[in-house]
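Heads up, there are several structures right after this.
Just so it is clear, none of the values below were taken in a lab; they were calculated from the coordinates. Keep in mind that this is a model prediction, so the values were computed, not measured. Cβ atoms are built from the backbone, for glycine too; each structure is taken alone.
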Structure P
Amino acid sequence: MVALWLPAPFSVTLVEKQTSTHCQQRRASVQTGTSTLSEDSSFKHLLANMSTDSVVIVSAARTPIGSLNGALSMVPLHDLCSAVIKDVLKRAGVKPDEVSEVIMGHVLTAGHGQNPTRKASVGAGIPYPVPAWSCQMVCGSGLKAVCLGAQSILTGESTVVVAGGMESMSRAPHTVHMRAGVKMGDASLQDSMVADGLTDIFHCYHMGITAENVAKQWGVSREEQDRFAVKSQSRTEAAQKARYFDQEIVPIMVPSRKGPVEVKVDEFPRHGSNMDSMSKLKPCFVKDSSGTVTAGNASGINDGAAATVLMSQSEAARRGIKPMARIVSWAQAGLDPSIMGTGPIPAIRKAVEKAGWQLDQVDLFEINEAFAAQSVAVVKELGLNEEKVNVSGGAISLGHPIGMSGCRVLVTLLHALQRTGGRKGIASLCIGGGMGIAMCVERV
């Protein structure tokens, strides 16, 4: 078993489980600063290549977010991803053949072929010798990919990493298990989007039920949820009218019968949302009078891709690139899956502790709005200033392409920090199955 934690400043613990005489001879314990290093050449090589240099983000962008079966639904996912990879490389001034590795978060992989990240990488002009792969941490996948990219740089494995996330929920197929055939009777189709992306694997119920659980346990009323949702919509409407998202969005050319059409604006927001219209929506998951989670105060089902370019701070200096921010720390946490929406609470606390920050020192937060219920609970529990959280709206208004969102919140945070002159920011998400992830970044 190997455990590796590499925020900056980094600490590493490597422990190989004792299962045989051979393992006893090879087991090693390695830790910088507080422990010892035993003889193991592979571990020595790893440590020899580790860097205390900070990892920086030199560019960040995303596609517009499309609605279910909307503007982006006809675009193959790898093409969406290729477009954003090309863009972030151009912004960074990095040539495709200078990339060391491509890592993309992706959840609903069924029907997209063998390693869609690899296809997206090659489609972006990155040559065959450069490896490309996907990671899956449900809603946290896109941010986890950035963490993995940073680790790859810190260990000396990579010099330049493209990391992000992608999802086409519109293209998730319906499936049926027919490997052994059906001797008699009908066979039912299963919606892979719901089964693999939106259903708790432990309790076999929809993510919306976990939001109802949080609302009950944290005392979040239907009115509080609706007000949060209206605020999200209003902030996004204001941001779109002020063209705040223009700098972070990569326009996508979408085929149509009349020729290619440029899509450059998020499709999901509902301008003019108000409490009157929001309060009339019926609960989706708990149908009786106790239900509080509706289509209006929950995130959407969407399509999109986002990416960043990572390198060490010294590499950026060598290239004459001014970074957007440095990655200060990141953290993951687990908790009861039935209240998975509160995952950002322990994850943010751990990330802030690793960074050596105080929460009140943070200028902006981008915390994914899977549901208003969990968003309100997270803000309350952490005692955050609401005016610092999701200043341009969040997933309730913009949408939640689950594999993309982890990187999307980071991209939006980075551009918001630049726009507002803020210095410190935190991106965080809850994760289905009962987890949370968070990253602290600081403008340099």
Structure Q
Amino acid sequence: MKVTLERLPESRVQLDIEVDDERLERSLASAYKRLAQKARIPGFRPGKAPRRVVEQMVGREGLIREALDKLVPDVYNEAIASEAVDAVDQPDLEIIELDPVRFKATVSVRPRVELGEYSSVRVEPKEVEVTDEMIEEQVDAIRRRFATQVPVDREARWDDVLIADVTGTVDGEDFVHDEAAEFVLKEGQQMLLDGLAEAFLGMKGGEEKSVELAIPDDFQVQKFQGKTAAFTLSVTDVKEEQLPDADDELAAQVNEEEFDSFQKLRDRIEADLLENEQRIEDGRIQQEALDQMVELATLEYPRIFVDREIDGMVEESVGNDRDGYLNYLQRMGQSEDQFRADFEEAAIRRVRRSLVMSQLADSEGIKVEMADVDARLDELVAPAGDEAGRLRELFATPDGISAIERNLLTEKTLARIREIATSSAPAVKAGANKDEPGSDEDQAAAEEEKE
């Protein structure tokens, strides 16, 4: 077997493979046996016709083509093994010659990732704070949870609860049709179109109103873009929300055992807000640092990585119901290619970030141990109480364990990125990365920072 390898752009290689005569002859002998067994040749029982008779019937080319079905995949697999080709997809095969057998195989291979000077990346942390306004907003949200709705005989205003029938048409075609819809009129919160919420202001129970509203050019349903919708609004009831006082009684309603005073509830709200704000800030640092690292990196990857990412994003968006997906596209007035194109830029960003994170985890010696997985399983099942054991069995499947390992590796890698970006990164342990090119320089840089 002769193999010539050519490297192509976008992490692809092309193998030119020629099968030697001895290997071809063995395959032809096997092909003859298969053909002799299934061919009906006068004067011979199945499988008993001599090879020359079978070859006369199908021709040498026909015999070779029969041999190719098994020969080409076998030879291809041997070729990529001998050339150390790390294929990540099925190959495109092209037969060049039949006698001798020569074919080309083009296949995507594992991406090439060079991180660059990622240890130089810096992001300035911002001090997080929780304001009284933020706390009061959460307190008001809790008060609304325990609010009572009282019917009122007056004109609707902001923060009222309305029950109404809402119908709308565009050029005689149904645009919206909601009966007995219940909703809160929120100032600054768009309902369906700009101006629809405002149209309800001043209406009383039992009143009906007609209004026309412009549909924006970027509306999600293409066929309605730039047109005018004619609405009929019929209000059944106007209700006013009466909020409980922010006091000890409210705290007890939230959790009587945990909060015996409103101050304790307020303290918890403040602590939770602070934790959330810090989590948001950590996420900002991680993403900004990661994006800087992506810019520093040299990346080459096959198109199939982007296509697979788009597949996942489409499924996240519309689910895995193929018929429902096609119906959705029809409603949106889009082709499948147009819909997928909308995810292109985001998919490329995801792929590039993922490749950099994966390489950085290798370079930094970041690993997930089984003890980490066990600890995460304990966290997941702890709220289940007596059912924790049964729930753990459901999580602890091979697929479940793999998912937990991936999540933990992502978390650890992002944490390391944050450490590097905020200059709080400890040096990589000696020997943890000894096989990775450049790891000595990274460690030296980290030691220099410490000084």
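Of structures P, Q, the largest value of Rg/Rh (Cα atoms, Kirkwood Rh) belongs to Q. Sorting P, Q by distance in nm of label points 7 Å out along Cα→Cβ at positions 65 and 369 from high to low puts Q first, with the largest value. Looking across P, Q, the calculation of relative contact order in percent (Cα under 8 Å, 6 or more apart) that yields 15 traces back to Q. Computing helix-only ellipticity at 222 nm (-39500 (n - 2.57) for each DSSP H run of 4 or more, over all residues; to 500) across structures P, Q gives -9500 for structure P. Cα Rg over 2.2 N^0.38 Å, for residues 129-376 alone was computed and gave 1.18; which structure, P, Q, did it come from? It traces back to P.
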